[in-house]
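Please treat every number below as a calculation from the coordinates, not as lab data. Since the model is a prediction, treat every value here as computed from it, not as a measurement. Cβ atoms are built from the backbone, for glycine too; each structure is taken alone.
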Structure P
Amino acid sequence: MRVALISGEYPPMRGGVADYTALLAAGLVRFGVEVSVLTSTRVSGTFTTTSPQVFPWVESWDARVWTRVRDHVARLRPDVLHVQYQTGAFGMSLGVNLLPWLNRLVPHRPRLVVTFHDLKEPYILPKLGRLRHLATHILAAGADAVVATNGEDFARLGGTKDDQRTGLAWGRRPLRAIPIGSNIPAEPPEGYDRSDWRAKLGVRESDILMAYFGFLNPDKGLDTLVTAFERLVQQELPVRLLMIGASSGDSGSVDRRYENHIRRRLDEPGIRGHVRWTGFIGADEVAACLQAADLCVLPFRDGASLRHGTLIAAIVHQLPIVSTVPAAHRDSAAFPILRDEENALLVPAEDPVALAEAIRRAISDPVLRQHLSHGVARLAENFHWDSIANRTLRLYQEICRER
């Protein structure tokens, strides 16, 4: 089988969709699929492997992308086109949204799958109001199959009676639940020594190291985290905060004012000595930092969700997690949810007092931390890349049989 992945970003670009596309491609190759990747000219580097073949050919994701896709299909004759969709990764352009419908006009066309990485409303043509949200509906309705990566989006896409098809407004297309995996290795680098790594981070043996992993975006709840952390430091608890990763990715908007605001707050006298920033580091170093931490704090404004690769990385590393109450969705084998006291400590969003208290509990109770770690370990098996690639391949085979 030949598959062409279409993504607005790809490594070495920084971003969750970039990493997902590369890891899915590698997983499909392990199952014998011939994979190509059509992506942005912003992707730099030399790509020499035969599979996946990477083609950084797309200058713009507006109507000009149609010609690029047409030429790609004519050259490689894929059986499946698979769009990795996140609005920001495609520069807020509508070219990809109309691609499924144009593809339907092609004789002997490839089947087309869309994976929605984040079904938050796109900020396209804001003066049109609700009409701008039709872009995602048009994309889904034209596809041969749709993939949801988290329970909230699965519930929104799904029909009221049939879990295997999207709702009427989304075109009644085949719908599958396939989560994203972690872009961080589950194991630290070879020769890793946790005590040495903590010492390198300036963490004493008696300190409790809490990790935040992710970009510095308002929706990550960082103001709440900073206020809670200030309370813990003022209480003279032995806590350190490790800020892991780059401030922003290479796609989407960057709120520099918010980033500077968070940095200033964490640089206040009495706080700065308790904070360590890693900046952008490679995946192996992120794994080492997560293994060095005692717990992970992710106070998302919209609740803990499997759309966040940083949360999945914490799960895969079996870290005790303190986060915010997830949006309501049905628990399932594909999308297991965090449960308070069972595999995480969950607090209301934007409540620094409750967040500080939950962190304080985790700091003071090693038995609780071990209990939470065992809880997330039971979830980790859902996010193995071979499982994700295999389920995706089965979907390809299903829609190609319908040809």
Structure Q
Amino acid sequence: MSHAFAAGVLALLMGLQPVTTDLMLPALPALAADLQAPMAPVQLTMSALILAFGLTQLVWGPVADRFGRRPVLLLGLALYTLASLGAALAGSVAAVVLGRVLQGAALSAVVVCGRAMVRDLYEPQQGGMVMARALTGLGMVAIIGPLAGGALVAGLGWRAAVAAMGVVGAATGVFIALKLPETARHRRPEATQRGPLLRQINATLRHPAFRAWAALVACTYGGLFVFLASSGFVLIGALGLPPLQAGAVMSTCAMAYIAGTLLCRRWIPRLGLAGSVGRAAWITLAACAALVLLARQSNPSVLAVMAPVWLYALGHGVHMPCGQAGVVGPFPKAAGLVSALAGFAMSVMAFGIGWWLGRTLAPGVAGAAGTVQAFALGMAAAALATVAVAWTLVRRHGDQLQAT
């Protein structure tokens, strides 16, 4: 398998996550209006998906270590397609939330296997390079997602945006069935047995490099999730942009993210994974300062809102590929489980943020200025946490990637 093909497959698999979130961004206000739903359950369509995504990784990870990546991928993609179509046909916000929970459970199988494949095929530093290349492709998906979502919502309504997720899932499943061989070199029959599973979880959680990299990816993804969960309400609700225009503005975040992945590919050969993250933390710190300034503005422009987001996305484009490669680095024989544990930490962080946003942005709690302030302060807190982890835990332990 060539590096280019591996990166393309990873981009396709991991790109299903931004498809699932970004197509929904311009749809949330329309969904709330169509189903006459309050803010908290509408936000639950995002946070419940993320929680299901995190919890079920703990199941799919060991299963993928035992049976291989390919069968888990095919099952996950089939379930994802059915869940997407069910959510698109839902008649209540509760039914949409249920469909999104099932989407998250299926999506977790796809993403766990994608991340584990990096360790199946590559050593950590080379894996970071391939992951950065794959996440450049994921950034392209993230550019198209809000644009397509805005166009679908404007032309056909929010249900079309959700149905499109099912179409993408089905097409991905056909490609995987026809083109992708099994990548796991070690099948572990004991991976799902209670004793060995608990011992591996304990060894993973005790490893300082795992804790450092898992904390980094959780913090940096937390800030991105603030943007994912609230940008529709900021740009459409607070700033008054139409859905199609808001989708175009949202897609610029992905352009900055792509630039970050290109920086990552340039820095890793010279600085290593931990050194690249340490340098990118300066960009994230600048984003934090800009977000705090944004929170103090009473009537910000679209540029004032998005400029700090672009800085954050630029740093995120370095932190995420390095973190994804670093977290599985010491565990080549248990990459599925380790990937799942890191993904669970990310999802718990995102669920907590979604719960907080659902209450902070509720009508009567936050007007236009309050909506922007909650958005800015949430992202600023995540940025500060990311910088702290990068300059402490990752600096001390991020290079301890010897296989165990």
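Between P, Q, which one scores greatest on relative contact order in percent (Cα under 8 Å, 6 or more apart)?
Largest value of relative contact order in percent (Cα under 8 Å, 6 or more apart): Q.
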Quiz item: Upon calculation of helix-only ellipticity at 222 nm (-39500 (n - 2.57) for each DSSP H run of 4 or more, over all residues; to 500) from the atomic coordinates, which of the structures P, Q produces -11000?
Solution: P
Self-check item: Structure (P, Q) behind the derived value -0.51, -0.61, -0.99, -1.15 of log10 I(q)/I(0) by the Debye sum over Cα atoms at q = 0.09, 0.10, 0.15, 0.18 Å⁻¹, for residues 108-283 alone
Solution: P
Exercise. Determine which structure produced the value 19.8 for mean projected area of the Cα convex hull in nm², calculated from the coordinates; the candidates are P, Q.
Key: P
Practice problem: State the single structure among P, Q that was used to calculate mean count of other Cβ atoms within 10 Å over residues 20-27, giving 22.8. | Solution: P
Quiz item: Hey, distance in nm of label points 7 Å out along Cα→Cβ at positions 156 and 292 derived from one of P, Q reads 3.7; which structure?
Solution: P
